[in-house]
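Participant: Next up: the structures, one after another.
Where a number appears in this text, it was derived from the coordinates with a stated rule and is not lab data. No experiment lies behind these values; they were computed from the predicted model shown. Cβ atoms are built from the backbone, for glycine too; each structure is taken alone.
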Structure P
Amino acid sequence: MNEQQLITFIEVAHKRHFRHAAETLNLTQPAVSAQIRSLEEELGTTLFYRSQVKLTAGGVLFYPYAQKILDLMQEGREVITEEKEKAHSPVTIGTTACLSLAIVSRISKYFQTGSPGLPLKILNLRTEKMMKLLQEGQIELGIAYSYSPLPSQVEKKTLFYDSFTLIDSATRPVINNKRSFLPLKELDKLPMISFAGATTERDLLNEIMRRYGIELNIQIELSSVEEIKRLVAEGFGTALIPGLALGSGDFRLRHIRVTQFEHTLPVFLYFLKRRYLPRAIRQLIHDISGIYPVESEE
């Protein structure tokens, strides 16, 4: 059985005429007849009624498999072509500003170890934009906090867990600098700088605060975590930001532990279902599988 036999079989089934199929395929009618006959001998069944050129019961059963084989062969060619084209193309990963500090170092080290020489491009994106580019095939992976509703063609794997951290200025503190912790019930008394309402981080924070029955005293809203940190450092208020966005070298800020503030922020790796992915990306998805349980969508 070869590809040309299957192409001929499909064309004859469509045209229901040997001569018309031969014209479309640029073959002679005897050549078409010979290919169908050879295929029938190999399968051990008659595929067409010759008088009406209509599929037999065996032909009807075989048709979807022939089509599937041809589709897989074409997909295989596309995969090989894509692999050649992407051999020196950068792997593009989208992530949020809050996660970029942690992601750049972790992902860069991973690719340097596992795929040295492979160009890597990391984009800072809002989660909604990231999902759009992922579905359009403009980025290979997205790394973000929980996103809902998850598009039907997108899968996710848990990378690691984060949590919100209360920060204050190290030099112009709002909270008495002798205090290293704060009871959860006192959060609503603090002047708070927070993420703008349309951001994923703000949605997650609001959800957690609702769970505890706390309404934060938000006085300033910003879309950039770096701007939030800058204003906190200058003494304009406190903030709850994801811990991964804090960094280890920012001495302008101090971390205040909030007691009884139990919560987690899963960080997910997002990728398209059933799409061919470069070898390095497939290896990354495989390597993290099973490390953390996958969070179910509510």
Structure Q
Amino acid sequence: VIKRGESVVMECRANGFPEPIIKWKKKNGQPRITMFSSHTYSRMSVSKYGALTIDRVEKSDADVYTCHAVSASGSTNASAKLEVKGSLNTSPPPIILYGLQNQTLPIQSTAVLFCNATGQPTPSISWLKDNKTLSMNKDKCQLSDDGTLKIMELHSNDSGRYTCMATNEMGEAQSSCYITVESPNNHRIIFKRTPDPFTYPGPPVRVQATEIKETSVKLVWRTNNYDGYSEITNFVVEYFSPDQGEGWVIASDGVTELSYVVRNLQPATSYLFLVRAQNSHGIGMPSHVTSLIKTKSILILITFSDPLSLFCTY
């Protein structure tokens, strides 16, 4: 039994001399062909060792599958029933509201790193330093309920890459920054703290898809009435596919118009999108996540120009 949208692998191994050939057949529905080892049939494929894999399982895949092992010495077979229940959960992984920004701070000062995240269920927040779990010590590192990290009495060995991890059962999101700790007497250094989020632009509004194709989606949106403490310079477009489950992906962080075509998507695949605005102070909160958008399937048209030639166009 498997949920719709997941993948399943059915193993089939046989021994003998000569080595038997493995092939699969589906009792009902499509495909009604014999599936051989080392071949791919749309979402189904058979490995060279005979394992049948079905990607992004659909209701129509529910059936009885039979593995046949055939050699000159004879043949045998075994069957398995696949049941498909429920549906793919389209809830996205957590969303970090404000991305971390690099800071350069003086020795003995306090670093404040904001990591507010949203998601259903509520995500838990953890921190890494240089890809290792950061231990919390009330005299050195403090983590507040909203995910904000404070590092007190900074020393040079506190310099490094800090990563916020927001995690729930839907997945995880992360944001990283570099903290550089320098002597306050070093006049060649320009110290920089994270700006107040109030200086960032507000989230874009009315994000929607206007053109949906096989491998691309055109998005349009409008700016928020609040630009922050400086003019908007660009937009960041992100997407998530519940079919692929790879977390939020940045399609582009340099969009200067109120529209963008997200390319290199997969056909017949569902996606969610969001947009952020950026000014000289930082990247603002994300827009509302779009409704689920599914790219079109690729239609293959086969035509014959003469009995000896075959052309495929799509």
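Participant: Work out the source of 0 here, i.e. which of P, Q gives that when helix-only ellipticity at 222 nm (-39500 (n - 2.57) for each DSSP H run of 4 or more, over all residues; to 500) is computed.
Facilitator: Q
Participant: Additional query: Tell me which structure, out of P, Q, gives 2.1 once distance in nm of label points 7 Å out along Cα→Cβ at positions 109 and 197 is calculated.
Facilitator: Structure of origin is Q.
Participant: So if we calculate distance in nm of label points 7 Å out along Cα→Cβ at positions 149 and 165 for every structure here (P, Q), which label has the highest result? Present the calculation step by step, with values, prior to reporting the outcome.
Facilitator: Values: P: 3.6; Q: 1.1.
Sorting by distance in nm of label points 7 Å out along Cα→Cβ at positions 149 and 165 in descending order puts P first.
Participant: Now for a different question. Given that log10 I(q)/I(0) by the Debye sum over Cα atoms at q = 0.09, 0.10, 0.11, 0.12 Å⁻¹, derived from a single structure, equals -0.67, -0.77, -0.86, -0.94, which label among P, Q identifies that structure?
Facilitator: Structure Q accounts for this read-out.
Participant: Then there is this: Can you spot which of P, Q the value 11.7, 31 was calculated from, given it is Rg and Dmax of the Cα atoms in Å, for residues 101-140 alone? Could the numbers behind the result be given before it?
Facilitator: Details: P: 11.7, 31; Q: 13.0, 39.
This figure was derived from P.
Participant: Given structures P, Q, which gives the highest value for mean count of other Cβ atoms within 10 Å over residues 5-12?
Facilitator: P
Participant: Given 21 as the derived value for relative contact order in percent (Cα under 8 Å, 6 or more apart), which of the supplied structures P, Q does it correspond to? Don't skip to the answer; put the middle values down first.
Facilitator: Values: P: 21; Q: 13.
That value comes from structure P.
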